[in-house]
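Below you'll find a set of structures to go through.
Here, each number is a calculation from the coordinates, and none is a lab measurement. Note that the coordinates shown come from a computational prediction; the quantities given were computed from them, not determined experimentally. Cβ atoms are built from the backbone, for glycine too; each structure is taken alone.
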Structure 1
Amino acid sequence: MRIDTIASMIGAQVCGEACVDVEWLLTDSRSLCFPESTLFFAIRTDRGDGHRYVRDLYERGVRAFVVSDVQEGLTGAVQLLVQDTLTALQRLAERHRESYDIPVIGITGSNGKTVVKEWLYQMLSPDMAVTRSPRSYNSQIGVPLSVWGLNDNTQIGIFEAGISRPDEMEALQRIIQPTIGVFTGLGPAHQENFQSMEQKRHEKMLLFKDCPVVFEAGDEADALERDRNLCARVCRHLGMSEEVIRERLQRLEPVAMRLEVKQGRHGCTLINDTYNSDLGSLDIALDFMNRRPDRAGRQRVLILSDILQSGKPSHELYLHVARLVESRGLERLMAIGAEIQACASCFARLDARCSFFSTTEEFMHSQEFLNLRDSIVLIKGARSFHFDAITEALEQKVHETILEVNLGAVVENLNYYRSFLNPQTRIICMVKADAYGAGAVEVAKTLQSQEQVGYLAVAVADEGALLRANGITKNIMVMNPEMTSFNTLFEYNLEPEVYSFRLLDALIHAAERAGITAMPIHIKLDTGMHRLGFDPEKDMPALVRRLRSQTALIPRSVFSHFVGSDSDGFDEFSAEQYRRYLLGADALQTAFPHHILRHMCNSAGIEHFPERQMDMVRLGLGLYGINSRNNDLLHNVSTLKTTILQIHDVPASETVGYSRRGELARDSRIAAIPIGYADGWDRLFGRGRAYCLLHGQKAPYVGNICMDVCMIDVTDIPQAQEGDQVILFGAELSPSILADIVDTIPYEILTSVSSRVKRVYYSE
């Protein structure tokens, strides 16, 4: 959505100039991923002011802001000045919702909102495109961010609405505008701000103003059965058959919610309840912990933040907390926050069992935190204290191999190569082979907003169709179209390369039968690669005649490949290639009145032959952080990492792995890590040829690489322990180093990572 359209929607005064197409709304500066298409709302709350982060976000590339105080010095940015930024956010979401005439399910209640939302998603998503609230985004800020996710593909929306005091639901109702209401029932949560249960029910039911149908929870004793029945009733209303409802109810997966029990490090069990911060939920959580059987007789520990918005005077509130802690027999209380710290005297009866800290960071650097051992730990805090960091630090790490992809680094690499180009030169970004293993959809979404990116290029039509299905609107070039893919090309507006008369004639025939005219194609010339392409001298007369004799296809570009732009030793051959290319390109251009785009430079050519950039260049390996001129690492994009599953002490007389190929010359500590050749990890890395990094030190592979597991020698890394992170490649261990070891190229290392390896995306 254009920034001027948004300004009109929210009634803002426009300060500054910037042409921004907004895709992402941001209220938390730490979550920035796509600065070029982000609109930041500088929201003031009781605990912070978003205006403090405007300057930092500007330095990180954001150029659009909604503010209540204009910030100076933001050259090239646009600021939308409003009286109240939260109200502006809600108004924008409201107007966005009004543009969609689709069923929208609004869910409220004291308990079960997120469970019902996620279960409805599981039941409806096989048949419909569903947009739903992420996680528990049900607040005055979370709801508008959720509703902004509605798009042209959405067939039904499912949104939660939560309130903690009167007069909050009216704004959420205007944003969600539900056509189907779901009320999950009443409970004690947030009761302190309501005069009675009747008042709280009345306030929550305001969500269903003008809603034609509302489903209320029954009186089932079992909460999960109640939630299942609610979901069944909604699906029945939407026309789902009883047979399908029964089948999908049986397949419902549990939803990670409050009071998650997780295995922690150092003999600890964690009870994670970081969603609510009120006395009622604290009592429930303490009772839950108290009732859990524990044969080991471990101490029970509560990590607790300030309890916000209780409606009680602080002293009275924390006296109540102290009584709860004492009555439940807790051995330790670790309290975090200025308010609870100021009320330390309320916990005098507990004496030495209590420790107080001003901030979460202070607590995590304390000896009390570092010494947590053999305990049942209840983690209970308000969201603003970010107790998820505590949970992450204490949680026993899942044995998982992941490929971390830094989308910010993709943009950094793009900008590096852009520095060699004229402003008018456009870039074709190669996202084939699943974006060189990085994940084509997410990379394409990142490149979508980059103005100088003229095309995305894929290998086959199905790759292009996948991008279109995920909302990519950039021009997409298909480098290796197959005869069987023509209908996919037509349906998804994909532009094929054409390299032979056979392919050209077949495509013309198919396009004419489909009634297509002026479909853009890209003519490939063979100037020395001798792989695919028309001969730029012999084939041009016949090619021109065939193209001019029909109207189904139109040449959009003409291109070729430099064979040796990565090496100075091939410069003479490259010059001859360029000469031959110009002959063919000129012959084609002479035959048509429209301008036919020209491109020949790849990543290495962009840097080596800037004078040959012409209309467009093709950026491949360089986009993913490898300089193909010297194989140096630019901005690292992909980091492959895993964790140690187990460590064995193996004497020198033993061998490791299949076929006994891992012969040990000394007493060794051997660690097993969950990656193998089924994950794309080359067997040639085994038997000491290659290494990974553990605590920044080299750990060589021992024995043969197995299908799902391999072994590394950690003898010289005494601090190594099970659960530790292992870097397989990344900034400290470039794919180029591994490629040299097995006599291949970085492309192969990057593209070989199997799809079964989980991709995790972030931006710095």
Structure 2
Amino acid sequence: MAEMKPPMKPKRPSFTDQEALAFHAKPRPGKLAIQPTKPMATQRDLSLAYSPGVAVPVLAIAEDPSRSFDYTVRGNMVAVITNGTAILGLGNLGALASKPVMEGKSVLFKRFADVDSIDLEVATEDPEEFINAVKYLGPSFGGINLEDIKAPECFIIEERLRDMMDIPVFHDDQHGTAIIAAAGMINAMKLTGRDIKKTKLVCNGAGAAGIACLDLVKAMGFAPENVTLCDTKGVVYRGRVEGMNQWKSAHAIDTDARTLADAMKGADIFFGLSAKGALTQDMVQTMGPNPIIFAMANPDPEITPEEAHAVRPDAIVATGRSDYPNQVNNVLGFPYIFRGALDVRAKTINMEMKIAAVNALAELAREDVPDEVASAYQGSRPRFGREYLIPVPFDPRLIAIVPPAVAQAAMDTGVARKPIVDMKEYRHELSARRDPVAGVLQSIFERVRRSPKRVVFAEGEEEQVIRAALSFVNQGLGTAVLVGREERVRETAANAGIDLGDKDVEIHNAQKSQHNSAYAQLLYERLQRRGFLLRDCQRIINYDRNHFAAAMVAAGDADAMVSGVTRNFSIALEEVRRVIDDKPGHRLIGVSIVLTRGEPIIVADTAITEMPEAEDLADIAVEAAGMARRLGYEPRVAMLAFSTFGHPAGDRSKRVKEAVRLLDERRVDFEYDGEMAADIALNRELMKAYPFCRLTDTANVLVMPAFHSASIATKMMQELGGATVIGPIVVGLSKPVQLVHLGAKDSDIVNMAALAAFNIGG
């Protein structure tokens, strides 16, 4: 057997208490908001939305209750409900204290599966009172997600509510953990050649998750006599009286084993849902060949992968933590399970649907990963194996894989009230639901974490820049280099209550830098024929932070830089370009990413060329398309104007039309067309009026006819349309440099630093 090397432990992203509180407090408290889906712009809109128009769906629903799914949000609405008796690993802190967690759960529903959700905190620990509070909520929701309710009450509550209600009731702490763990377990058994009928499993922890895991694995085919449950009092065996209840009794077996150590002898699989340190190295040594260890206690596992591999290099280990391979993360399950259940209007979530989710997740992990996932692994493509048993949460394929499997199981078992006719079309619709607002930046952050960079923050004496640098480091993105006078930097940090401590934050004073003369010489060689003397270059390096930071990147002493907080975009860019050239064969442009509910829209040029000619517009289209591909999107480029395909005629439109002709000559490898108005480019129905249009769908890259229109459009979308606009992003420099807007917030700076580290500019 080949030697099994323990996995490398990557740096874990971290944050301060202040950062966590600020995140939840600003720009508005909490993580959720409610937005209307219908326009309220005219009197007619109001009449349709409320009185008298609302009477029509009211009467329709009264006649046929199933129409509530057609005319209200019910079919896409899940309630996240708790009483706060088992909040994360914090314990019973009450219903109100659980609200940040429940809001977070609702956000995950929306982010990953486009399921609308609202959190409800019920202030009672009495199971009967809780049940009575929830059972009357059925008409409001398409599903109920129970959360953070302690055992054994959670079993009673879920079972009773499932019997009372005709919508899915799902306690995620039980079933979510079980589903993800089971998926990883299937793959681990496949790797080690185990037969489910003969495999021996020990579960330590008889709470909600532990019981659910055993129910699930037995339903999947494990022989009951091969499954041993342990709790704080030892093995759950037949005849035991102390600390027993009906749910534990269902898993009691005939055995001479009385302790966890006894049960672990010869075991093939360990499921830990208990506490840190519960599984010892001595116990691991007694397990069978190629032991499978799922140590899922949070925040610290029953045994760490390092500890397990120290005594058993052949072990396959999974945990609940993100800083180890094989994370058992519930977000892989509940959003997609509810998505599938809601889409077929399921009356419940049964065992068959849970097993379908298990198999879908397991199969997905065995497939080749897409570039979006591969790029997050330091340039190497993860493959199914001991350190890749479970898909990663940001795998874009999850939404098109898991919900169809769940929906199909619901239909096969007769609990679906609205069967899906065309499963292929359904998968397409699911893929279109993917919300990119968080996904764009998150995927980039994940990629950078896999290959951390050394990023220079040029304006290192500014408070928001210091905060950004610290956040950059805490998130595991790399090393931050602050350019500034050390005493001033530390004074600013101290006054702001920022503890730099022993973080990976360096402070470089340009005047005192050992590289000062080399950077001055580098700048002099570039500027000596542009009227600059060596002493001029020395002075510039000494006193201008942008020049110093850019020289650091140009010389290879840093990977990327970010600036712009104290100077406007054009001045900062001019300073950087004195040191760093444009990338050969490329054009320097500014690109903005507009994040809306749909696919991100790339807008160019938003910063550089004021009045582009036809050749310029063609170049801009090529650069913008290239950036779209670096973000993981196949570009569909619309060359915008106020006219559409010749009407009405105009001087600027002629330039756009000529740019399209030039792209034809270049035989570029992306979709493009124009000239066209913005509404045509972005509205599928309006585009149908032009069947000859070469775009196969709405545009995701907009090439503007001039800098003015680009700047105006993006700022209007941000202020009036509620869109998030990232940029302008500098594209076309030979080194990674990004510039924020004057007075940018720390979060904006971190985002741009991550984009620079990712080398979004090519």
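At a glance:
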item	result
Structures 1, 2, by FRET efficiency 1/(1 + (r/R0)^6) of positions 340 and 620 (r between Cβ atoms, R0 = 35 Å, to 0.05): label with the highest value	2
Structure (1, 2) behind the derived value 23.1 of mean count of other Cβ atoms within 10 Å over residues 356-363	2
Which of 1, 2 yields 0.35 [FRET efficiency 1/(1 + (r/R0)^6) of positions 44 and 140 (r between Cβ atoms, R0 = 25 Å, to 0.05), calculated]	2
Given -12500 for helix-only ellipticity at 222 nm (-39500 (n - 2.57) for each DSSP H run of 4 or more, over all residues; to 500), calculated: source structure among 1, 2	2
Source structure (of 1, 2) for log10 I(q)/I(0) by the Debye sum over Cα atoms at q = 0.12, 0.14, 0.16, 0.17 Å⁻¹, for residues 428-603 alone, computed value -0.57, -0.77, -1.00, -1.11	1
Read-out volume of the Cα convex hull per residue in Å³, for residues 172-331 alone, computed value 99, structure in 1, 2	2
FRET efficiency 1/(1 + (r/R0)^6) of positions 404 and 636 (r between Cβ atoms, R0 = 30 Å, to 0.05) - structure with the largest value, from 1, 2	1
